[in-house]
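Values in this text are rule-based calculations from the coordinates and carry no lab data. All values derive from a computational prediction rather than experimental measurement. Cβ atoms are built from the backbone, for glycine too; each structure is taken alone.
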Structure P
Amino acid sequence: MKVLGIETSCDETSIAVLDEKCIVAAETYSQDVHAAYGGVVPEMASRAHLQKIDVLCRSVFDKNGIDPRQLSLIAVTDSPGLAGALLVGIGFALGLHCGYGTAITGINHVEGHICSIFLEYPDIPLPFLALAVSGGHTSIYRVDDFGIYTCLGRTVDDAAGEAFDKIGTMLGFTYPAGRAIEQEAQKAASEQHIAFPVARAGAGQLNFSFSGLKTAVKYFMQGKDSLWIDEHRALICASFQKAIVDALVENMYAATRQTAITAVAVVGGVACNGYLRQRMMAACGPAVFFPSPSLCTDNAAMIAKAGLERGKRNLLRFPHMAPSAEI
């Protein structure tokens, strides 16, 4: 069974082909143009997808000797994401579906991130807890099987990755800023930190909030001149990063205590962060799993994996743009 995955939910155009054993082929185009604007410009993202999706798909087929008629299924991200960007991917997938008569299924982007862990850890014990943390999502799920997810907590305002990017812009880093903040934070003395606030939900709740942290960093920096900020940029980065990671780790640890589930997967773009990985393993024990960095960011292999497993279980659904960001 060969599955074509298509991912165009934001600013990566990604195509992958997956069989039941491995990733057969994968190519991703990342749109660098958005760095000049400090964030993704939806119309520009949609136009870039239009320009690249056919080129990428042909490249994947031609370089790997794949005949589109060999495909058993097309899996395409249909929610959540930028409306215009999603439409490009869905429209392209429907064109292939109509042209070759190949079965098709829509995939929720967050489900794709959760399924990314199975690409490298097929034997991860079920049930497990998944922290999906990226520029658009920060949620905790209980995963009982493919297609069976229970949301235990989510952000009530901003996502962790969005907070990294916004604070990075304030500090003069280009978008996306997560990696730059992590690298700058490594220069700071480990024993020094600015006490930025960590939002905590009520007892027994596992929700997140990062808007107050962004505001606190903004006002802290407004009280300092540019020379002071330049001299203490590493300290600001380390303190901000610590506040983000404190919230993520505390809620995941609380989730393991509430559910008595010890296996934890951390997925999504922010899962690339080395400090988060270190702290999560220290708090939650040895049964913590992370995808490789290339599978943390938006990619079509994870969409293909979700489609493959949905196909096995007869859980296919026709692509549609769902308004909800939750699975």
Structure Q
Amino acid sequence: MTKRHRPRRGSLAYSPRKRAQREVPRIRSWPEQSEPRILGFAGYKAGMTHVVLVDDYPNSPTEGLEISAPATVIETPAMKVAALRAYRETPYGKRVVRETWGSKIEGSAAKRESAPKEAVSSELDGADEIRVLVYSSPEPVSGIPKKQPELMEMPVGGDDVRAAYSYAVDTLGTEIDAAQVFKEGMLIDVTAVTKGKGVQGPVKRWGVMIQDRKAFRGGKGRHIGNLGPWNPSRVRWTVPQLGQMGYQQRTEYNKRILKIGTDGGAVTPEGGFVRYGVVRGAYVLLHGSIPGPAKRLIRMRPALRPHKTPPTVPDLSYVSVKSRQGVR
């Protein structure tokens, strides 16, 4: 009898598949840059559309021709720098050696934060890295009902710590835009919490096969054949079972910025985006899709492992503003 080749279905790379602790994703790795500037930004996913642009990828079958490509619109309201922190590397990880607050955070989040802390001296005490605490308030420019802004930490690039510290002091209490961090044609990494799907069975969650009709007389057949061997006498964690699906942090690498604009009406479809509305302020247009549903917070950083081909400014000729109300 021939032996059937049945590879395991469902990747174990992200196990255990639990719900994310916070809707504000955490970024653990940042690229290195020589000039002092903030290395990340955040926005809110509005929806998707399609664009027509000239394919400029080398050795592509359609190189030099106009192609239609999917695109995602991210509304990027200005972010305000609330505080700065100086970190020092220790055998037990990074430790804060200095923290300076410029002003209290606007909104109800100010109640949970302590009073502003002023620096007691101008020395950095052997700091190795400078980071800033930033937050965005989407209330004035978008229709996202947020009672308190999301507070997040962003590193400041630069080879010299003192130059990075001077840059952070100058931006303390001011607002920064996406155009100050990114450029058109740049490759970035996108991190977000995916769309939650609740508790799902093993067929949808892991992709196991539905049983043959003769194997479940009167049953449903949407379950695994067995829970494992006799020994060990326990259910192993590798056995595909039902459980939480979605609402997990994921990162998409090398997303190309097609356009950075300040007038959201240029990319908003007629009637607004489904489950989002009208983009009123600044926006970033990305090539392809990104994780998360509409209104989800999206964090962006310069590409950690970009392609070898140097990025160029894309040649856009058309951005679709056709109504998406009938599209689900």
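Things worth noting here:
- Which entry (P, Q) yields the derived value -14000 for helix-only ellipticity at 222 nm (-39500 (n - 2.57) for each DSSP H run of 4 or more, over all residues; to 500): P
- Entry that produces 16.8 once mean count of other Cβ atoms within 10 Å over residues 54-61 is calculated, selected from P, Q: P
- Which of P, Q yields 19.8 [mean count of other Cβ atoms within 10 Å over residues 150-157, calculated]: Q
- Which of P, Q yields 0.6 [distance in nm of label points 7 Å out along Cα→Cβ at positions 190 and 278, calculated]: P
- Source structure (of P, Q) for P(r) over Cα pairs in 10 Å bins from 0, in percent, computed value 6, 27, 32, 23, 10, 2, 0: P
- Among P, Q, structure where mean count of other Cβ atoms within 10 Å over residues 174-181 as derived comes to 20.8: P
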